[in-house]
Structure P
């Protein structure tokens, strides 16, 4: 891609950009960004700057051996600069920037101040204000109660509730890298109903969302859909019925 190129995702869609040093940027649904700069420095370093105009992006950035920040996400609220880390950035209605650091460290800066975020922390930055104080991200939810094999559709997924979570983001992908999201929804409780997925093997990813709308650490689990052919439903005789006849018809 070249400076000036734009990437937009619609509802129920996603896109992943992969750079020469294997860094990746995942655009979630309803996200729009512009490539401001993308150039190679040597063999394995990318100097990248993108302008996030709306939506959410997940970033997994390969560490820069020079120690210099060569990856920036810019918008009207602040600039997020990294040297190598895993982090997320969300821009809500152009007025509120959310930054969540899963690995490494991230600098969030604007004309009013700077916040250096370490692993496991997030920050909310309001338009026209300095970045807020770091907030500890929620721990990963416990998915151990989920059945790894789903026999019926819609799938009714339920996991243990997480203290401090007011909602959950639920994602399903065909690979553990989650570079293409087949399902991406926010749910207000610790359960989700997934109406239609082809039979096959998938990966499920769930994270809690706190009262500041910051999204926490992920839990990932394998998921198999084996719902076809659909098992027949017994219509007659009724459950627990007693029949006095020489022949009984089942249907």
Structure Q
């Protein structure tokens, strides 16, 4: 069966998020974002913070953090993560604020020293107009010397046609496996995940990620009032060169 449109992956399948997303984590990613947070000049914001994996790295690096997400399910998972971390010995005491707000509607009272968009979050902005609007809003939310950091997969990347995951621990405790397929559809990469439950029951959820080239991202940043400070093809410091499948960018206000 196919999920009704109003039941997004994150609301309906939040239980699986960390297990499935782990397949996309990149070498050096955690250290890269933690170091950026450690040297940030003020609050750290992660729009589309999901389950709080990256945001918690900023918190553990000594920064007060704010996380927003359109999905209450994901915010609940993030809150649970922070409660678990706060219960550990020598846990940080900096405040954490989580609130429901779509990526496309960034509007907060605070100014931030660092805004993070890891793990394809920028590609959730489904049109050039949404991307432009977000970058203008993000620039307006920075304090002096504030920075934006994001990473995304480029259209040049050779995506696998299919990958299998599991077994996953389903919401009712049963083992669930999943098959993920990718295809190109217009300006989007379409990701279709099929969850395989016991007794032959399947459930399908589809996500769309807007394709963005390195040149397009550069033009969007310049048009949004940004100056690119760092451009890598991974989180380990490899300089970006045309043809790379990934782009990691740090930018400040122009």
Consider the structures P, Q: one of them gives 0 for helix-only ellipticity at 222 nm (-39500 (n - 2.57) for each DSSP H run of 4 or more, over all residues; to 500) as calculated from the coordinates. Say which.
-> P
Working back from 19 (relative contact order in percent (Cα under 8 Å, 6 or more apart), computed), options P, Q, answer is structure Q
FRET efficiency 1/(1 + (r/R0)^6) of positions 107 and 171 (r between Cβ atoms, R0 = 25 Å, to 0.05): greatest across P, Q for structure P
Structures P, Q compared on mean count of other Cβ atoms within 10 Å over residues 179-186: the greatest is P
Among P, Q, which structure scores highest (criterion: Kirkwood radius over Cα pairs in Å, for residues 35-146 alone) | P
A value of 7, 30, 37, 21, 5, 0 was computed for P(r) over Cα pairs in 10 Å bins from 0, in percent; which of P, Q is the source structure?
-> Q
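Laboratory data are not the source of any read-out in this text; all were calculated from the coordinates shown. Fair warning: this is a prediction, and the values are worked out from it, not measured in the lab. Cβ atoms are built from the backbone, for glycine too; each structure is taken alone.
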